[in-house]
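The numbers here are math on the coordinates, done by the rules we state, and not lab data. The structure presented is a predicted model; accordingly, all values stated were derived computationally and were not measured. Cβ atoms are built from the backbone, for glycine too; each structure is taken alone.
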Structure 1
Amino acid sequence: MAKSPVSLFGQRLREARLRADLPQDRLGVSIGLDETTASARISRYETGVHEPPFDTAKKIAEILKIPTAYFYCDDDELAAMILVWRHLPKSERKRLRQVLDRGAVGPDHSS
């Protein structure tokens, strides 16, 4: 059985990798890691033994087709929004930004 992630980065990485249905070794090789160590390195990132340099996190995010910010977001609802944001049409992004800029969404207006 796989070890559970102990870091936020590791948790988000594992969730994203499983959602993408990509094994650890294939993800590692895709970002340029050696075939013989790729799975172990990704496993160490997921379990929090190591955290990758930011440039490596960017490569991982690119392969998984998610924003890098997702890995570092400590709010689950905001992390979900980060994933959704990239799929919104520009017109919807603009509309949401206008709502946010007006302050209509915030701690005093949440449900």
Structure 2
Amino acid sequence: MMYTVYIDCVHMTRRSYAKRLAALERRLQAYRPFIRASVVVARKPCIRKGCRACQDGRGHESPLLTTSVQGRPKNRYLPKRLIAAARRRAKNYRKTKAILDQMSELWIDELLSKKR
């Protein structure tokens, strides 16, 4: 028995739908580990009175890992040696989210095709 799934007004067989979904699942595995956060480098003044960097207005770099928890921003200090890894994991999250969006569209179209 051959099933037909309509995706974005394009006729797609059940087999090609399954292949597309499997390909997305394989891509999803490639982007682990991931974190839902951003890396921000803030400049902050210190408490020393004679600090040249603060007197010049440059301040001191403070890398932060920024995320939101229950809708509220949360910043955590990030050691400089971990900045590259954190940026890579944040990028992996964005790629993972894009793949999940594509998978969701496939599943929605597959669900709606059952009512035909």
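Where does the value 15.3 come from, among 1, 2, when Kirkwood radius over Cα pairs in Å is the thing being computed? Write down the numbers at each step before the final one.
Values: 1: 15.3; 2: 17.9.
Source structure for this number: 1.
Of the structures labelled 1, 2, which one yields -15000 when helix-only ellipticity at 222 nm (-39500 (n - 2.57) for each DSSP H run of 4 or more, over all residues; to 500) is computed from its coordinates? Before the final figure, lay out the partial values.
Details: 1: -17000; 2: -15000.
Label of the source structure: 2.
Where is relative contact order in percent (Cα under 8 Å, 6 or more apart) largest, in which of 1, 2?
Details: 1: 24; 2: 31.
By relative contact order in percent (Cα under 8 Å, 6 or more apart), the leading structure of 1, 2 is 2.
Given a value of 3.7 for distance in nm of label points 7 Å out along Cα→Cβ at positions 13 and 101, point me to the structure among 1, 2 it was derived from.
Working: 1: 3.7; 2: 3.1.
Structure of origin is 1.
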